[in-house]
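What follows is calculated from the coordinates using simple rules that are stated; it is not laboratory data. Owing to the predicted nature of the structure, the values given are computational and were not obtained by experimental measurement. Cβ atoms are built from the backbone, for glycine too; each structure is taken alone.
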Structure 1
Amino acid sequence: MLDPAEIGALLENIEKPGRYIGNEFGIKSKNPDYLLKNPATVNTALVFPDVYEVGMSNLGLQILYKIINSNPLFNAERAFSPWPDFEDRLRKSKTKLFSLENRIFLDCFDLIGFNAAHEMLYTNILNAIDLSGLSIRSLERKALFPLVCCGGSSAVNPWPLSAFMDFMVIGDGEHVISQILGIISNYKEKYLNNSSNYLKSPANLQQVKKEMLFGLSSIEGVFVPSFYSLVYNSDNTIKKIIHTGGSSGITGVKKIRKAVLKDIDSFDTLSDPVVPNIQTVHDRLNIEIMRGCGRGCRFCQAGFTYRPLRQKKVKNLIEKSIEGLLKTGYDEISFTSLSSSDYKELKKLIEKVTESGLFEKISVSLPSLRLDSFSLEIAEIIQSGRKTGLTFAPEAGSQRLRDIIKKDISADELRESIRAAFLKGWTKVKLYFMLGLPFETDDDIKAIAETTNEIIYIAKQCLDKRSFSRLQISVSINAFCPKPFTPFQWCAQENIFKLEEKIRALQQSISSRFVRLHWNSPEKSSIECAFSRGDSRLPDVIEAAWKKGARFDNWTDYFDYGLWVQSFSIAGADPGFYTTRQYGLDEVLPWDVIDIGIKKDYFIKEFNKAAAGIRLNDNKI
């Protein structure tokens, strides 16, 4: 544990020291005196493997933080990836990574839990483990504690991180976390009360750790990597998944069914989050209004892995939203979900909160609005008088390709929604498209430019001369990445050179002074894709990249594609095997060990429908 003087010395001349000082409003961790008087308390470090401003915008971290600290037997504290200047300070001073609340070194916790929100965080996870003074590989960590685990969106394919984790959590964490800490509590109490020399033997200690992991594996949603193994064919595809360990002596493979919070209202909506010391990426009160999505877009992993669709009761949301704004002092609130305009009582929720009479001025933001008249009506309410901008996600330029990917937007809806927006006074529009989608043709790429040009034409018809001169259209391009648990999980990703050609073609086709074209690096997308569809050989790649200095790979200034190419070579792996290769429909997939509640046959049927150009309105599974 660090004292204030040591913290002060570490932070001298460090960029944004507010990232590391803690003491924010809303902290819920136990104090040091409580922990000293209650040594059996299970201590958890919740680590978001990115900088503080990003991690403190993550609602999942805040939810688990409150749940754990609400139990008198458990304690949770937060830590984040140090920015390179502070990492350098920690390493030069030989100071281990520590928590914000009580400044406890991470290797002194009983559990270190990482949020693996996306694949480009993997090297930051390894870096945080190493900065904690621990071996990065789970099999090299001989002590009983701390256990190291992760959860989050990218954990649905557990293999790329499997060598570094004692266990992984698949699915919703609200119920699971208390079950996990309960089992750890039992073993910690036995460890503290053990007066014999039994646990002094390394072999005995490892046996106890194995028993504890076996107990954890009985919890729905918990995957223990050391209990499973992939067997490969001579062509590097997977022959089978086998069970290799655990106290039960099981030989057959038990699929890990994801944890599901069936009653979304069984846990209170978070109205008292920790309020950051410095401005964050999403500096506002975040209120989750529903979980899951029923639309079934064939490219969207979250739309399938977060099913079933569960909506929160509006009465509770109104109360908690008002309570949260009053407690935190925020003047902006975000109603979050995968498709916010699908929440059936959205208009009532917004009106009740904004017209409560308790606030001078409240801003409302909504991610993932649909492109329809209802969304425009909602946008008119929340942006009345300001007209900051509208975001639409057609994803594909042509109707043919939108039908194939099952994106529920017609050309007529697009035109009429844009027309209505301009007539209501909007002059800023952001459009999201993907390149390299399955079954894409050159005509589909041209259609992106044609759609953009048509929007300019509509704006000229609807806006007066002065408003038209202020027209701003932002076109954001992302490379398609085939994700596990989608109908497109077998598809090949477009190679980097072809994607770059398509981007150049768009640059030449969209030359209007009203349009700004943005795109994410195809090189970065290829690395994301490799780890999204990767297997048990990829931990070697991640470790090699980390040792060569890979950090903050999601940040443009830090991502180094050449370094990753070298790391694949060092590990003897071919990135193209995971990216530009079409997987066979009869192939054993690495993530087949996970059961998200949707049969593989459903995804195959949807893939075949897409290949035939069929789009059905029926989203039933």
Structure 2
Amino acid sequence: MLKPVDPPPEDGKAPTDTQVALRFARLTGGFWRGPSAGKAWFWSLSLASAIIVGVFANVTVNRWNGWFFDALEKKDAESALIAMAVFPVLALIAAGLGVGILVSRETFQVYWREWVTARLADGWVQDRRFFRLSLSGYEPANPEYRIADDVRWATEPVVDFAIGLLSSIITAITFIGILWSIGGSLTVQTGGGPLVIPAYMVLAAIVYAILVSLLITIVGRRLPRLIAARNEGEAKLRFSLMRIRDHGETIALARSEAGERRAVTQTYDGLVQRWLAMIKQRGRLTWITNSSGALVPVVPLLLAAPKYLSGEMSLGGVVQVAAAFVAVQNAFNWLLDNFMRIAEWLAAARRVNELADALERVDGAPPGDHLTVMPSPDGLLRLDDVTLIDRDGRTLVADIDIAVPRCATMHLSGELGLGKAALIQAVAGLWPWGRGEIALPEGSAVAVVPQKLHLSDGALRAVLDRRGDLPGERLADALRRYGLSGLASRLDENRNWDKELATGDRQRLAFARAELEEPDIVLLDEATSALETDMALELLNEFRRNRPDAIILAFGQSAGFAEAATHRLLLKRAGGVVRIADRQRPEPRSELAEPAPT
């Protein structure tokens, strides 16, 4: 269960970049608490330690530069040779620290992404939120892409940012000391006498970094939103292409590929415009980044040249000051170096936050009237004055008032339209909008047998035994009893059963799975539409023999439903609303289980 995060702004405005960052921190900060805390803190501290030691290794290399170039300037061969002998050791230490930082960083990124992905995926799948979200109107575009890709783009850069920021702070403090001690002050002759500028190299580094950072912030302020729009466009294009693949047979038979191609072209044209807007903005930023990159190595040499020419600074000092200036500049320009990545991270974090917010909102009570689901006091399935509306407030089904006893089969037929799906989902606990009461026998389990069973890639065992605790012989026996003897020996074959099984076989498989789940209430959604009446009756009879106490609601005109019914309900549409038109209690067929007394 996702814990609440900051709610979206009430005024409908998009959250600011600061709000996005804070919300993402609250959403993902649980990694450092609870069962994952030990792992999180170990790799966090390991990474921080490696970074700190790595900065001091860079300081040591900087001091080596001063030592080596001073030896060259003085033509001190002995000191130069010692420095050359020491350098491989420094290089080996630096390489080892680099390996430590790499391993710590990437391991931390993997574990953090694993935690965030598991949290969002669980929140999306548990309690069937993936379906309820699609009904609610809160669902953001492409939630599966947000879990699979946006979580990676929102977590991995944060680790790199933390590394860069910590390294920049330590580097700035350390190398400013070098600039201060070696650069000293600069004396400039003016008309009023000599002017002494204390720590002039430090001041120059700070002023330069502030000017560049301000330019970057001003010029690139629109970039995060442009990147977010581009990512949204990419997701829409992927969805358009996936839709063609998923509905390939329907499109091919209807010869509607031209319309699908136009839809893809329209989507891609929109994506191109978003890319061009982002490229234009990045081009403006590149003027600043390239100019700064060319100036940074030259500026310290120009500033140190007067002191070197006057003999106040040695060649080794110039090299040290130039390297220190570049290090300080890189530290201060952390925003400059990471602006593009920060913009991309904000776009990904915004999309992750939107999904988390939607999952929280779908768990709240729907606005206005809503259905009440409660235990039945008399063991009957009751719908008392149930009216179902859609999320726009339009009435789909009105004034449904029924009571179905155990062992009974009720056939609901007529002009159901959208009301059929709403009724099925309401009894299954998925439809949130409406009023009235739905009373289920206490502790009852509900199973839905669909018209076309969805089959994931993998083994049939996982389809039939979702709990994973049933023996294989029981699964095979269920397949044989529902006319699927050929599949009984193939329970553990990993195949694309969604493509291989015909609709009739999928309906048989759906009955076998429903029986194995041992439900108390069964909702048949045109579950025998691909079968002849006699064959459909055989399936229904087999199911009833094994679940004699179950309450069965059969929706639609599917074969065998009317013949198997102990109760019938005729629904008709009037003024766009489905209502009860007629009730019947036919004589039960001799081969069917007798209904329980009402």
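Structure values in brief
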quantity: Structure (1, 2) behind the derived value -19500 of helix-only ellipticity at 222 nm (-39500 (n - 2.57) for each DSSP H run of 4 or more, over all residues; to 500); calculated: 2
quantity: Which of 1, 2 leads on distance in nm of label points 7 Å out along Cα→Cβ at positions 269 and 501, largest value; calculated: 1
quantity: With mean count of other Cβ atoms within 10 Å over residues 517-524 derived as 20.5, matching label from 1, 2; calculated: 2
quantity: Source structure (of 1, 2) for P(r) over Cα pairs in 20 Å bins from 0, in percent, computed value 15, 35, 26, 15, 8, 1; calculated: 2
